[in-house]
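S.K.: Okay, got some structures for you below.
Nothing in this text is a laboratory measurement; each read-out follows from the coordinates by a stated rule. This one's a predicted model, so the numbers in the text were calculated from it and none came from an experiment. Cβ atoms are built from the backbone, for glycine too; each structure is taken alone.
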Structure I
Amino acid sequence: MTPTFGDLAAAKYVLLTTFRRDGTPVPTAVWAAADADRLLVWTVTDSYKVRRLRRDPRITVAVCDARGTPRSDAVPGTATVLDAAGTERARGVIARKYGILGWLTVKGSVLRRGRAGTVGLACVVEAGDPAPDPGPGR
């Protein structure tokens with residue numbers, strides 16, 4: 001099944017796939033939360049996924065479980081590394097979506113790594129939402 005943006009936004013985990021120089025896909029299960037028409041992800045600043053995205057913004061995103069097992073088809077998109085203000089926004093939407101666990105994880109990471117130790121990613125995907133319901137009798 002091809003997920004809609006709503007499916008991706010509602011998923012507890014999404015499989016974010018970035019690409020090495022040779023085109024090899026590298027999937028990673030991550031938390032993601034909707035912010036308008038994009039998904040925000042929060043990750044360690046010096047992670048390989050961030051290095052790959054700085055070089056090549058192409059991604060695919062799919063619904064998955066905590067272990068990274070896909071639960072939907074992947075949809076293509078692009079991701080950008082956010083600045084400090086965007087990263088702060090990503091921390092906030094992640095903390096809100098994931099409740100106390102999200103808040104504790106974000107705060108713990110800031111204490112452990114400092115604010116510069118993590119970065120937000122803005123993912124714009126080509127997933128369409130289902131057509132609106134025309135209502136009864138139509």
Structure II
Amino acid sequence: MEQVARSVREELENHLVGDTNAVNAVGYFNEETQEFIYLSSELERQYDRTALTDILENAFLDVWGAINQEEMYGSELHATTRVYDTYVDTVIALGETKGIIFILDRDGDYQYPELVKSIQDTVDRYEVGATIDV
């Protein structure tokens with residue numbers, strides 16, 4: 001999972017060449033581990049360790065609940081996005097209990113649909129059937 005998250009961070013940096021400060025966090029989570037592999041200094045100043053843990057736990061619960069969402073809409077849920085005053089967080093499910101989260105500056109210079117597609121393509125490179133090669 002950590003390698004997938006590192007690849008996502010790399011892809012974000014490649015995609016946001018002119019606005020690398022737009023990336024505020026990249027993390028991963030599964031049943032055993034919930035960890036940010038990158039946190040901007042701004043995010044570290046703004047949130048304490050408990051709040052950051054809560055963000056990861058919420059992302060884990062979001063993925064766990066995606067099964068119901070997919071059944072309701074009859075379609076695969078590729079990502080969940082939340083837009084806050086200053087940040088946009090995106091969770092990409094990599095199965096029923098694992099996934100990737102990245103947090104961007106809300107006012108960053110990027111085309112969001114293209115960015116999510118690029119990240120999804122990055123994540124898909126690690127998929128083997130319905131599982132992620134960790």
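S.K.: Given a value of 7.9 for mean projected area of the Cα convex hull in nm², point me to the structure among I, II it was derived from.
M.R.: Computed on structure II.
S.K.: Moving on to the next point. Just checking, which of I, II has the largest value of volume of the Cα convex hull per residue in Å³, for residues 68-123 alone?
M.R.: Once volume of the Cα convex hull per residue in Å³, for residues 68-123 alone is tallied for I, II, the winner is I.
S.K.: With distance in nm of label points 7 Å out along Cα→Cβ at positions 36 and 92 computed per structure, which member of I, II shows the largest figure?
M.R.: Biggest value here belongs to II.
S.K.: Match the computed value -9500 of helix-only ellipticity at 222 nm (-39500 (n - 2.57) for each DSSP H run of 4 or more, over all residues; to 500) to one of the structures I, II, and report its label.
M.R.: I
S.K.: From which structure (I, II) was P(r) over Cα pairs in 5 Å bins from 0, in percent, for residues 28-83 alone calculated, if the value obtained is 4, 15, 23, 22, 16, 10, 6, 3, 0?
M.R.: Structure of origin is II.
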